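Enquirer: Below you'll find a set of structures to go through.
No value in this document is a laboratory result; all are computed from the given coordinates. Source: prediction; values computed, not measured. Cβ atoms are built from the backbone, for glycine too; each structure is taken alone.
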Structure 1
């Protein structure tokens, strides 16, 4: 008998495409709602989520960035994007699939991509929520910053990691 309760479905990584946008946006909003709660208040979460309304930005992400999608059983469970070869723009993991190593898998693939293009470092603007993860994979805080989104102040961190072959 197969163990039906096993949630160990394999995660596949693939490049992102235009068709993925609706599901990516859904994941983006739902994750911020759920996971951001402990670090940001309602107004801040709403402001952060409003980033999903900027269609132009997301089309640019798909067009100009290196986009990796994590899929299990035909469902997108996470994504990570690399802009200009050395800036991690987006890293989100589905709220129901947290702490399963998906972010690590995505991140390490993205780092490999950067190394293949001889990048010397990676930078990211990281939320309070994601900060422990980024620290775990070797990023350091350059500075704490306050960004204004629709008039609402959000704290995040400019972080950097020096890459070594």
Structure 2
């Protein structure tokens, strides 16, 4: 098990610490550490503080991910999903939420707004070359493999 050091900031002192809500949960729920309710109009976004700073071990990151229930029921999600908390960041963890729904959505103090997944990070060594190995896909970009798989580049099912 990996240890993450947490520091509660004054405006989050009374909120519960992030927790895994079930034994099999991958993410720790993060809560809104706001003084007053924030209402997101459809299409609006807001930076919502959590009242926490953290120290992740070197070689790990914190991935800020949406909560599926907020996304399904209200269209509210994490705009830069997944957001990344680097192991050398010591500032407050905040969440960029956006309302993709059709109705205004109100966030109140203590609401569970996102989840934090602690994950290992692999640093890559970059090696510049004159050309890359050929593959069947080649330089085919977005949509080049089709919708149902097995489609050839440029074809559309």
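Enquirer: Taking mean count of other Cβ atoms within 10 Å over residues 65-72 as the quantity of interest, name the structure among 1, 2 where it is greatest.
Expert: Largest one: structure 1.
Enquirer: Starting from the value 2.0: which structure in 1, 2 was distance in nm of label points 7 Å out along Cα→Cβ at positions 9 and 121 calculated from?
Expert: Of the options listed, only 2 reproduces it.
Enquirer: Moving on. Can you tell which of 1, 2 yields 20 when relative contact order in percent (Cα under 8 Å, 6 or more apart) is derived from it? Kindly include the intermediate steps, with their values, before the conclusion.
Expert: On the way: 1: 20; 2: 26.
Comparing all candidates, it corresponds to 1.
Enquirer: Match the computed value -10000 of helix-only ellipticity at 222 nm (-39500 (n - 2.57) for each DSSP H run of 4 or more, over all residues; to 500) to one of the structures 1, 2, and report its label.
Expert: The read-out comes from structure 1.
Enquirer: Can I ask one more? Rank structures 1, 2 by percent of Cα pairs over 25 Å apart and report only the one at the top, that is, the highest.
Expert: Between 1, 2, the highest calculated value is found for 2.
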